[in-house]
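Following this line, the structures themselves.
No lab work stands behind these numbers, since they all come straight from the coordinates. What you see is a predicted model; the values in this text were computed from it and never measured. Cβ atoms are built from the backbone, for glycine too; each structure is taken alone.
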Structure P
Amino acid sequence: MEEKLHELIPAVRQSLGNLPYEILSDSQIWAEIKRAWVFVDYINGSTNLKLVEQATIALAIYYTYINYTAIAEERMGNSPTASQPKYITYRDMALSYLRMITMFPLDDRLMLDLEMLRRDRGYGIGLTRCIT
């Protein structure tokens, strides 16, 4: 999957709509895809490669949109119109895909839920010999 990441740029760009190239370049999208892949690869527990690819795309869309709004705000002086609803939609979409591929608990900020990990107790299973 890692060697095919560069092919995800058009999918991320298309999902974000017609954001201008002068504000959001393919190299910026590529950087966010790589960043998304690091997280997805770390939490991945799925053997379904298509689902892992969709989770990577969804997270890259979210990261790219955050990047875009920061650049647009810097250049225009305010956030783009309707940025908050889109931000929430992209975050929720990424979270739903990520939860499909992992057993790790994730919080609403798309981070590992460390508090839940601390509270959750591990369960061990072992095989032993039985002589009857």
Structure Q
Amino acid sequence: MKRLQWISIGVVIGVVLSSVFFVWWRSGVYFDKRHRRFIEVELPLYDEMAKAILAQAATLTAEPRDFRALVNRPLGASARTNADGSVTMLFPGGEGGPRHGHIYHSGTVLTNWPPGSGDYVHHLTNNWYEY
């Protein structure tokens, strides 16, 4: 009888641990898939928008400027200069709605999050971040 109880407990623990691992693994796959899609498909489009805004760098100040008309995006884009001379661009929207988006930062490392980007910022590649 005791042996059967230990086997039952082992099976229950195995099922619980397997379920937790599966949920953890699936969420990571989705996260990586979203980032891979940005790098492979969306990055060239975002790079073109960033180049168009950087061409207007002389008109930027420390206050965010709206570039909705220039980039032709429904949720627009904004850009501002930083104290070190770098430019930070905010592209709201994307997969996850207006609370999700991408940031382009022309400096070495993004150290202060732009207003509206929330607490979570993840470095994607080169000058690109996701929030």
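Taking distance in nm of label points 7 Å out along Cα→Cβ at positions 54 and 70 from the coordinates of each of P, Q, which one would give 2.9?
Structure of origin is P.
Thinking of P, Q, which structure, once FRET efficiency 1/(1 + (r/R0)^6) of positions 22 and 46 (r between Cβ atoms, R0 = 35 Å, to 0.05) is computed, gives back 0.40?
P
Ranked by relative contact order in percent (Cα under 8 Å, 6 or more apart), which of P, Q sits at the highest value?
Looking at the calculated values, the largest one is P.
As an exercise: Kirkwood radius over Cα pairs in Å, calculated from one structure in P, Q, equals 16.4. Which structure is it?
P
Any idea which of P, Q comes out highest on mean count of other Cβ atoms within 10 Å over residues 6-13?
P
Can you spot which of P, Q the value -19500 was calculated from, given it is helix-only ellipticity at 222 nm (-39500 (n - 2.57) for each DSSP H run of 4 or more, over all residues; to 500)?
P
Thinking only about FRET efficiency 1/(1 + (r/R0)^6) of positions 14 and 78 (r between Cβ atoms, R0 = 41 Å, to 0.05), which of P, Q has the largest value?
P
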